[in-house]
Structure P
Amino acid sequence: MDEGRHAMLGVTKYDQTYIDQCRARSDAQVAAYDNLAEKVRKAKLATALAEFEPTFFTNMVLVLESYFTHRLRTIELKDGNPCNEVRVLAASILSNDGKMMDVSPIKMKPATSVLGYAVGDAISLTEDDYLWLAKAFFADIESKYAG
């Protein structure tokens, strides 16, 4: 399967190599952030880093969603799982001014979601938030779509 093609309709399986490549790209982006963060800290620019961190990692949710945007919802289900959470977070970031929204028919529950956002909450991820979400998301992708 060529996941790089733009004319995909719906994907039922992703090759494990593709999933691994996406995970590696995500890890590389976090490593680039960590490298920058270390240099910023040494230059005593902690305020600049603190301002940049949520912008970077909140936008990384959009990257996660775009890697697997063509995944079929019938396989993903709609029970508030990590794939649902990334889908809803991305939609909320893009179309609801960064505030968590209700995306029917997905049943998101803050108490059982990875990050715990409730409808109306401002979405702002730290590095730890992103790493936790990405780990759960990739595990969910693998369990449902790896082929």
Structure Q
Amino acid sequence: MNVELEYLKHDDLQEYKCLLDGVLGESVDLDTMKAKYRERHPSTKTVVAKKGSEIIGTITFVLIDTFTRTGDPKIEFLNFAVAPVARGTETATMLMNFVIDYAQEYGYQSITVNCGVDAERAHYFYEKMGFERDDRARFVLVV
């Protein structure tokens, strides 16, 4: 499968939204997505995997440059999704390697992800890619 990786473009948003909705269950409405795209922060990067013009995978990663403790600066990723037709084709590995290569090239010390406790397939993939489970507590405040 001939897959190319590139940063998300405005013209890709409709198809990007369809991928997120289909794989992750939902995303913001298209108008909100377009507004967020226009206002995107330079520390947030979204990469898409394309087969021809079709988006078959994506990953968003955030650069965290706090430099306040061991392990900083770091990258956290989210919205990691691969279309069902592209699973088993190394698309997920290509996307993850993009983030790993970025981290190494720009001096980031670690890469983290928050993942649902029941997402065993994702856990297996992350461990296969070299990630280790972290035993720190996770707290969330919805405002």
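P, Q: which one has distance in nm of label points 7 Å out along Cα→Cβ at positions 66 and 130, as calculated, at 1.3? Among P, Q, the structure yielding 1.3 for distance in nm of label points 7 Å out along Cα→Cβ at positions 66 and 130 is P. Taking relative contact order in percent (Cα under 8 Å, 6 or more apart) from the coordinates of each of P, Q, which one would give 20? Only one of P, Q returns 20 for relative contact order in percent (Cα under 8 Å, 6 or more apart), namely Q. Each of P, Q could give helix-only ellipticity at 222 nm (-39500 (n - 2.57) for each DSSP H run of 4 or more, over all residues; to 500), but the derived value -19500 comes from P.
No lab work stands behind these numbers, since they all come straight from the coordinates. In this text, all values refer to a predicted model and were calculated from it rather than measured experimentally. Cβ atoms are built from the backbone, for glycine too; each structure is taken alone.
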